[in-house]
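Dropping the structures in below, format is structure tokens.
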Structure I
Amino acid sequence: MKIAITATGIDLDSEIDPRFGRCRYLIIVDLDTMQFEAVENTGALSSGGAGIATGQLVASKGIKAVLTGNCGPNAYKTLTTAGIKVVTGIAGTVRQAAQDFKAGLLKASSEPSVGAHHGSN
């Protein structure tokens, strides 16, 4: 299973980026092998609709779940409509988040964690 984790850097020891739509990178992790790929989030540069753009980027990668600090309503709808689970409230390193998710310690969120335009600063 492949998951995407918002990150401030390009490897498993990077810190979680608390923003989904405007995160700097997405680390795509294959939970079976722990192999990963860092993807620069081009949606972060959008003047508007960053959450939707980032959600579409994630959906195009065959991801089953997203781990992040916060997720707004537009991104949440984009992701869940594509069948992607959203886990919010994540902090620490990408590696620890992936291990916690794999161990079943993290549960999907039932709604967005912030209002619209929360991370636009």
Structure II
Amino acid sequence: MQFEPDAPTLLAAIARLLDEQVLGAVPTELAHQVRVAAHLAHLLEREARLGADAVRRERQLLTELLGGDVADPQVRLAERLRAGDDVDLERRAWPVLVDIARLDLAVAKPGHDRWEGP
């Protein structure tokens, strides 16, 4: 049986290789570029692993907040919030937007998605 690693596994392996092997072996003037490449590989790994579920969850949260399915829930919510004429929607939107930000942070900046504030 052939081993067929998925994209997240391959990206994680590339990131580890860059972090653990390549970074220490390159000249100082290339170290920053290697760190950036490793960071991007980690980011792409998390996006491949978490991204689709995060997009589905965001759509679900916005659909529930808006009271039904709309063509572009992000645009619709932004329009309604900009109108500023629904205080109840603004109150209910806050925790939803925090949850959506946490989904984004889980990909972009793991660990920051658990922040609870002061």
*Compare FRET efficiency 1/(1 + (r/R0)^6) of positions 56 and 88 (r between Cβ atoms, R0 = 25 Å, to 0.05) across structures I, II and report the one with the greatest value.*
I
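So if we calculate distance in nm of label points 7 Å out along Cα→Cβ at positions 8 and 24 for every structure here (I, II), which label has the highest result?
Evaluating distance in nm of label points 7 Å out along Cα→Cβ at positions 8 and 24 on every structure, the highest lands on II.
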*A value of 1.45 was derived for Cα Rg over 2.2 N^0.38 Å; which structure in I, II was it taken from?*
II
*Using helix-only ellipticity at 222 nm (-39500 (n - 2.57) for each DSSP H run of 4 or more, over all residues; to 500) as the calculated read-out, with -24500 as its value, let me know the right label among I, II.*
II
*Of the structures I, II, the one that 0.9 was derived from, the read-out being distance in nm of label points 7 Å out along Cα→Cβ at positions 16 and 96*: I
*Work out which structure the value 0.10 belongs to, where FRET efficiency 1/(1 + (r/R0)^6) of positions 32 and 80 (r between Cβ atoms, R0 = 30 Å, to 0.05) was derived from one of I, II.*
II
_Computed 2.9 for distance in nm of label points 7 Å out along Cα→Cβ at positions 40 and 72 - originating structure among I, II_ = II
*With relative contact order in percent (Cα under 8 Å, 6 or more apart) computed per structure, which member of I, II shows the largest figure?*
I
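Where a number appears in this text, it was derived from the coordinates with a stated rule and is not lab data. What you see is a predicted model, and the numbers here were worked out from it, not measured in a lab. Cβ atoms are built from the backbone, for glycine too; each structure is taken alone.
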